[in-house]
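**Q** Okay, got some structures for you below.
Values in this text are rule-based calculations from the coordinates and carry no lab data. Because the structure is a prediction, the values reported are computed rather than measured. Cβ atoms are built from the backbone, for glycine too; each structure is taken alone.
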Structure 1
Amino acid sequence: MNEMGKRCESGKLIVRDDCLLLVVDIQEKLIPFISENEMVVGNTLKLLKFAKIIGIPAIVTEQEKLGPTVEALKSEMDGLEPIMKLDFSACRCGEFRDAVDRTGKTTLIVTGIESHICITQTVLQMIPDYNVHVVSDAVSSRTLENREVALDRMRDAGAVITSTEMLMYELLVKAGTDEFKETLPLVK
């Protein structure tokens, strides 16, 4: 491979074998108050289905007293037991840290609510040790302004801000595969 080929191969693309999907606090009691809540749930559902297609593990958290994870996502959780937390940052929960460590993954794909609270605090604590990709159309807050401020702050701190479709195609790498064909209904 020539020098250009080596540079192109390494790049800054996300690598699926090193990924873990985090679904943070998308719960029944809070979701009705979240801006663009249908988009957040819909895109998180796509990502859970896509993670199964390409073999990416997932971890789900729930903030105590906000009820269960929304019903629409439960069907794709296949026995995943949500990790209960009281702190806003999931990183302050030993069970969460242990679950992440057990996967051995160092690239985290983050979805959930609220962007400016639990998502930002978790992401800021993960950045020193992980490559963090925040899915902009699968996170939100009660106000869009808080979501935008949170995305800017996380980007400034070193998180990669991406979108559902951008992430899916980047992880698929090429068209024509069985995984690509199985994924197409999710993006149409």
Structure 2
Amino acid sequence: MKKGVLILFAAHSGAGKTTIIRKLLKRHQDWFFSVSATTRKPRPGEVNGKDYWFVTREEFESMIQQNKLLEYEEVHGDYYGTPAEPVKKALEQGKVCLFDLDVRGVMSLKKQFPEQSLSIFIEVPDINILRERLINRKTESMEQIEKRLSRIPLEVGMKDSFDVVVENYSLDKAIENIEHVIKKIKERC
């Protein structure tokens, strides 16, 4: 049986990472999506267990203590982390595993699974596009949006550590490019 592969996505807030992952999962229903745990409140329309595992800070800290997370990070005042058990099971089954992470989470998993992972950074051509997308989402205050945008220098500084940088000028073209690189890593593993 072929080994599973980890496809590790990160991007600036508003770059289209979540949209790309959802479209990929629709096109490849046998792929696995690693649902992260978080202490942040759900946005309208988000479903517990599908978009995130929404947990309390105490529950998350218990997961840390019990080593139930492959990685975790505090971002924008909330914890985000990757539950270990579902990922291990998907890898044993030889699945393509998609991850929606921040840049540090990607680097942590890449270090743990160097031969089985592909890191992809989703880039957009202009910070104003990011700001506009975040405002149009209507899920966060301007203060929260500015907090998200303040991480851009950190993310840009780490972008060169990724295996692939995909520019999201066109959603269809970005997905096509990503499918091409995933096909290559699947052939290798």
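**Q** Quick check: 34 is what I get for relative contact order in percent (Cα under 8 Å, 6 or more apart), calculated from one of 1, 2. Which structure matches?
**A** Source structure: 2.
**Q** Same structure, new question: Could you tell me which structure in 1, 2 was used to calculate FRET efficiency 1/(1 + (r/R0)^6) of positions 18 and 58 (r between Cβ atoms, R0 = 30 Å, to 0.05) as 0.65?
**A** Corresponding structure: 2.
**Q** Taking 31 as the value of percent of Cα pairs over 21 Å apart, for residues 34-105 alone derived from one of the structures shown (1, 2), identify that structure.
**A** Only one of 1, 2 returns 31 for percent of Cα pairs over 21 Å apart, for residues 34-105 alone, namely 1.
**Q** Where is distance in nm of label points 7 Å out along Cα→Cβ at positions 74 and 122 largest, in which of 1, 2?
**A** Working: 1: 1.9; 2: 2.7.
When distance in nm of label points 7 Å out along Cα→Cβ at positions 74 and 122 is computed for each of 1, 2, structure 2 gives the biggest number.
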